[in-house]
Structure formats: structure tokens, C-alpha cells
Structure 1
Amino acid sequence: MKPQSQYIAPRLAGFGPKLAWKVRSEIYSNLIKKLRPNPEWRVLDAGVTSDRTADSNFFERLYPYPQSLIAIGLEDASFLEKQYPGIKFILADVRKIPFEDNSFDLAFCSAVIEHVGSRQEQCKLLQELARVSKIAVITTPNRFFPIEFHTLTPFLHWLPVRFFRHFLTLTGREFFAAEKNLNLLSESDIDAMLRQCNLAGEKNHHYLLGLKSNLVYYISNR
């Protein structure tokens with residue numbers, strides 16, 4: 001059995017995957033209702049994972065036109081080609097997507113931007129998604145939701161970043177303490193990056209228990 005991706009959040013018995021699936025499937029449903037893709041659309045899923053749990057790579061599981069879907073990522077997810085015949089997997093960095101401008105009608109990128117490093121690297125990701133697609137949809141957990149989803153830490157992630165990273169290091173979670181592995185984003189952070197990159201972003205955020213849990217942006221060039 002292949003090891004899970006290190007980026008996958010801890011599991012709370014059966015509750016964690018069920019909650020993740022609920023949130024992700026609702027975000028997907030909203031996307032489909034809003035954009036109404038058809039079999040002719042060329043679609044990119046940027047940042048698939050080697051993890052095989054039910055809530056991972058959910059776009060591949062749900063999207064009805066696998067023959068139109070290309071999945072890329074730095075982890076080996078080639079199993080997706082057998083699991084969902086028609087999908088093509090390419091090992092590639094989401095910050096340097098190996099396709100021409102406007103190659104896709106839609107680029108989808110879920111819970112990836114918080115794992116690519118500094119704000120500069122996050123900007124590169126946004127610019128690449130906008131470059132290769134007519135419209136890009138990104139999602140990321142909201143830094144100001146009471147629970148930090150990757151480490152299941154309540155409230156401490158609201159502190160200045162250096163204090164939160166120090167706490168993670170002290171509690172044995174050095175992987176997530178490193179900026180290159182986890183760099184949380186707030187709505188204002190993404191708004192600032194979009195302005196910096198001269199990109200337009202329409203918000204369609206997801207709410208959990210009445211609170212903004214996941215930031216969802218529909219992005220295009222101005």
C-alpha cells in the first residue's frame with residue numbers, strides 16, 4: 001500500500017473524511033450549477049494527490065466527462081487513469097503548468113495554494129491557472145475559521161504566523177510548521193494577491209455552521 005500524502009489532514013475516526021467529503025462535494029455542486037460545463041470543455045485539475053482516500057481527488061470522482069479531464073500534480077497519481085478511464089495524468093508543478101495560454105475552458109485547483117510556499121509562489125500559481133484557462137476556480141481553507149483543518153488546531157492559527165509555527169514545532173508537527181508545506185490564507189490575503197496579479201476574482205465561499213470555512217474564487221484575467 002502506498003503511503004498517504006503528507007499534506008492530508010489527520011483523521012477523526014470516520015468523521016473527518018465524511019465532513020471533508022460533504023464540504024468538497026458541495027463546492028463541486030456549486031461549481032457545476034454556476035458554470036455548466038459540457039463534454040466539449042477541456043478541463044484541468046491542478047494539484048491532484050497520491051492519496052486514495054474517498055475525499056481525495058474528489059473532482060475526478062465526480063466529474064462526468066473524464067475524457068475531457070487532465071490532472072496534474074507533483075505526486076504520482078497515475079492510478080487515476082485506471083480508476084477513471086479517459087482521464088490523463090501528467091506529473092507537473094502547478095506553478096509551471098506545461099500547456100499553452102488558454103488551453104483549457106476550466107482549471108480547478110482545490111486546497112493546493114496553501115501548500116506551495118511563500119506568497120510569491122502562491123501568486124505564481126494564480127497567474128499560471130489564469131494563463132492556461134478561460135476561468136480558474138481555486139479553493140482553500142479560510143485561515144479565520146475556528147479550526148485549522150490540516151492540524152485540527154483550534155484558534156491558535158489566528159495568532160501571528162511565527163507563533164503558530166512555533167507551536168506546531170513544539171507539538172511535533174514540523175512538516176506543517178514549514179512555510180513551504182503550509183501557508184494559510186485569509187480572504188484579504190487572496191484579494192491582495194489578485195490585485196497584485198491584475199486578476200479578477202468572483203467570490204463564492206463555502207460556509208459551515210454559519211461560518212466561512214472555505215474560500216472559493218472564480219478567477220479570470222481582467
Structure 2
Amino acid sequence: MKGHGKKARAPQSIAIFGGTFDPIHSGHLAVAEAAERRFRLDAIYFVPSSRPPHKKERELARFAHRYAMVALACAGHSRFLASLAEAPSEGHGSQVFFSIDTVRRFRSEHPRDHIYFILGADSFLEIAIWKSCEALLDSCDFIIASRPGFRMDALRQAIPPGMVESGAARDADAIALRKSTVHRLTAVASEVSSTKIRARRKRGALIHGLVPASVEDYIVKQALYR
């Protein structure tokens with residue numbers, strides 16, 4: 001007699017939200033909340049980067065600190081999850097991770113799920129110089145958080161030639177590619193940035209309201225960015 005196996009889980013919609021998160025702030029959370037609503041996401045994985053290839057010139061806070069702040073920020077949101085996908089193997093931050101490898105890892109772990117990749121418009125404009133950019137654009141859908149007035153043409157021009165499908169767009173805020181779709185997320189606008197938060201801390205100014213209260217408490221207690 002055959003035993004009763006577990007019922008297969010229905011496919012979900014998940015998003016990878018990568019960044020240095022140095023520190024994570026209210027703008028990041030606003031983007032995630034807007035993406036969750038619009039795309040009915042079941043989970044958003046916040047992936048602090050160990051050592052992003054394009055930010056080698058600046059010293060980052062230790063990965064352990066940045067991960068801890070992400071975990072604190074996610075604690076109040078049932079669908080927000082802190083991820084160790086790009087955790088340095090020996091506790092230091094010298095290891096470089098590439099987005100294509102991270103997406104492939106998620107694809108292997110979530111083979112039946114619909115995967116999105118969340119990033120800011122300014123980062124997407126440099127997509128052509130990312131490692132294996134065409135394979136990356138083929139591998140999942142993208143959610144691009146854009147500031148007010150950011151033109152779709154700018155996003156379209158950043159995509160390598162031949163990848164954009166010809167014909168009518170699915171909607172005004174989407175670009176259909178040969179295997180995926182690039183979506184523009186316009187429901188959120190924030191002037192908060194990690195750079196401004198670090199600068200305020202360095203000169204002794206308050207950061208209340210710019211980061212979640214739990215993150216602010218952590219930054220103060222750990223004396224970060226002083």
C-alpha cells in the first residue's frame with residue numbers, strides 16, 4: 001500500500017531584493033511594500049551583498065552588522081525575509097558575488113516559483129556591464145523602482161540590443177523581453193538614502209524616521225558610521 005505523500009506546494013511569486021543595505025532604510029522597505037502589493041508577492045528575500053563588484057572603492061560595514069539590520073527591519077513583516085545567500089564564507093567581506101549566480105541559486109531552490117529581481121532604476125541603467133547580463137535578464141522578471149519622471153525609454157535603452165520584443169507593450173510600465181519582463185514600479189518615491197544616513201551619523205545628526213526604530217537602536221548601540 002502506497003503511503004500518502006505531502007501535497008505539493010502551489011507555485012509562489014517571490015522576489016530577490018539585493019543591495020549593500022549599509023544600512024537598510026525606510027526607502028528600501030517602501031519599495032518592498034509597494035512591490036508586494038502590486039505583484040502579489042508571497043515572499044521578498046532581502047539579500048545583503050558581501051562585496052558588490054561595483055562598490056569596491058568604499059569600505060562597507062561588516063556583513064554581520066548589515067545582515068543583523070536587515071533581519072531587524074524584516075521582523076515586522078511576515079513576507080519579508082533576511083537572506084544569507086551572499087554571506088561571506090569565512091565571515092569577512094572580501095568575497096565577490098554576482099547577481100547571475102544569486103538568481104541561479106534561487107532558481108535551483110525555487111524551481112516552480114515565479115522569481116522577480118528588485119533593483120533601483122539607477123542600478124538598472126548599468127545592467128549592460130553586469131556579469132552575464134543577457135543570461136541574467138533571461139533568468140527572471142525585474143521590478144525597477146524608479147523616481148518620479150524617470151522615463152521608460154531610459155530603461156529600454158539600457159537593455160542590450162535584440163532582447164526587447166517588438167510589438168505593443170503589455171502595459172505602459174512594462175518592457176517585454178524575449179524570456180522575461182521588466183516592470184517599472186512608480187508607486188513609491190523616497191529621498192532617503194544610505195549615503196545620507198551615514199553622513200548624518202558621521203556629523204552626529206539624528207537618523208530617527210529614516211530607518212526602522214529597531215535598526216536605529218542597533219546603529220546607535222553598535223556605534224556604526226561614526
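To test your reading of the models, identify which of 1, 2 gives 59, 53, 32 for Cα extents along the principal axes in Å when calculated.
Values: 1: 49, 43, 32; 2: 59, 53, 32.
Only one of 1, 2 returns 59, 53, 32 for Cα extents along the principal axes in Å, namely 2.
So if we calculate relative contact order in percent (Cα under 8 Å, 6 or more apart) for every structure here (1, 2), which label has the highest result?
If we compare relative contact order in percent (Cα under 8 Å, 6 or more apart) over 1, 2, the biggest value is for 2.
Bear in mind that the values in this text are calculations on the coordinates, not laboratory data. For clarity, every value in this text was computed on a predicted model and none was experimentally measured.
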